[in-house]
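There are structures below to look over.
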Structure I
Amino acid sequence: MRALLVEDYAPLRETVAQALAEAGFAVDSAAEGGEGLWYAQSGAYDAIVLDIGLPGRDGLSILRTLRKSGQTTPVLLLTARDTVADRVAGLDAGADDYLIKPFALEELLARVRALVRRKYEATDPVLHVRDVEIDTVRKQVRRGGRTIELTAREYALLEFLALRAGQVVSRTDIWEHLYDFHASAESNVVDVYVGYLRRKLEESGGTRLIHTRRGLGYVLE
């Protein structure tokens with residue numbers, strides 16, 4: 001999963017970015033409104049964490065611009081303002097959720113995970129594909145009752161495919177949702193990680209779940 005964080009206060013931005021990364025997100029971060037809008041319009045994000053009080057261009061203005069252009073990426077607004085009018089303004093601008101500063105990192109992560117599930121219409125935090133069980137909170141995977149140890153990148157790939165189970169997902173789409181802007185693209189990196197993931201899912205004789213659609217991408221079914 002890939003997230004954008006737009007927050008001007010450096011200590012908070014760095015802390016939240018680290019927490020998101022440790023939770024398995026590829027993270028892009030911006031400290032100024034114009035830069036944040038550029039990222040939001042240029043990248044494929046599963047969630048955006050957006051501060052309202054930003055230099056250059058405020059968060060509500062960014063949000064209105066995104067919604068006016070038809071972008072539906074879930075947005076969690078961050079603000080120090082705690083009046084009903086402020087919350088109404090944020091929600092009316094198109095926010096999906098609202099979090100008041102100061103907040104607990106655990107709550108922010110839970111809200112972002114909920115936004116991602118909502119985006120992919122997954123109501124249960126535990127995803128099931130055949131005999132594979134994916135706990136998106138604990139980042140744990142089991143198949144047929146057996147725990148499967150995955151690297152962070154392998155897990156991110158599996159979760160992304162599981163959220164789109166039954167759909168063909170292109171290599172470009174996978175890359176855009178698993179890597180941030182600063183990652184160096186390698187032509188076969190997606191294929192390599194699909195190979196790693198297949199071996200781990202099938203190492204005890206399990207049937208193949210990740211299928212190649214030649215010229216199109218991959219599908220988990």
Structure II
Amino acid sequence: MIETGEVADRPVIRLEDRSIGYGEDRPILSGLNLEIFPGEKIAIICESGAGKSTLLNHIYNDSQNHAVLIPQLLGLADNLSIFHNVYMGLLDTQPFLSNLRNLVQPARPQVAAVRALLEELELEDKIFQRPTQLSGGQRQRVAIGRALYRGADVLIADEPCSALDERQAERMLSLLVASCKTCIMALHGVAAACRYVDRVIGLKDGKVEFDAPPGDLSDRDLAALYRTATPA
């Protein structure tokens with residue numbers, strides 16, 4: 001089963017003997033036992049296709065009341081402005097008429113709040129452009145901005161900085177872990193995972209290969225996770 005909650009001494013996420021995949025006959029991950037407590041910063045690392053996106057989507061689907069997701073495909077509305085894409089982070093919490101007004105003519109307080117957030121993301125000059133006018137890295141920062149605007153207790157992010165250069169990736173990871181109480185992130189770079197989290201979960205062959213603080217992991221532990229790659 002999976003349980004969610006926001007009590008300091010109880011897990012915010014708990015999976016017990018859980019199999020996840022495409023129905024009972026096609027599991028990608030099986031026999032998962034996982035507990036995540038409020039305030040933890042967690043990285044999930046594995047080879048491509050080993051199940052990290054499947055795990056993150058499963059956790060999010062069972063935790064939507066208090067979680068926000070940055071999906072790998074970003075989920076931006078290309079026909080709307082950057083303002084509106086960020087504002088959508090709180091769309092379901094606002095009255096219908098307020099949302100309608102902000103769709104037609106954004107109100108000054110909402111524009112000011114979104115602009116302040118976009119300044120942190122170095123996107124303030126793009127506020128009324130559309131995602132189709134942005135680079136891949138800029139689009140990724142818009143998705144980060146939408147998640148931060150939501151302000152949920154739990155951030156679930158699937159490689160949120162994969163399209164960013166090293167400087168921007170460092171800034172965005174620092175911003176995410178500082179802004180969100182509990183973070184569960186799939187990260188491609190092993191070095192980044194170890195710098196920004198207090199717990200690393202490695203997936204391999206449909207199982208949890210290890211679950212430990214970064215300082216407890218050896219180069220051998222990390223290298224064993226990948227068939228051909230050597231950890232950075």
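Throughout, read-outs are computed from the coordinates displayed, never taken from laboratory work. Not measured: the values here are computed from a predicted model. Cβ atoms are built from the backbone, for glycine too; each structure is taken alone.
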Parent structure of the calculated result 12.9, given that mean count of other Cβ atoms within 10 Å over residues 117-124 is the read-out and I, II the choices: I
Among I, II, structure where distance in nm of label points 7 Å out along Cα→Cβ at positions 93 and 157 as derived comes to 1.8: II
Origin of the derived value -12500 (helix-only ellipticity at 222 nm (-39500 (n - 2.57) for each DSSP H run of 4 or more, over all residues; to 500); candidates I, II): I
Source structure (of I, II) for Rg and Dmax of the Cα atoms in Å, for residues 85-164 alone, computed value 15.6, 50: I
Comparison of I, II - label where mean count of other Cβ atoms within 10 Å over residues 109-116 is highest: I
Relative contact order in percent (Cα under 8 Å, 6 or more apart) derived as 26 - corresponding label from I, II: II
If FRET efficiency 1/(1 + (r/R0)^6) of positions 133 and 197 (r between Cβ atoms, R0 = 30 Å, to 0.05) is computed and equals 1.00, the structure in I, II: I
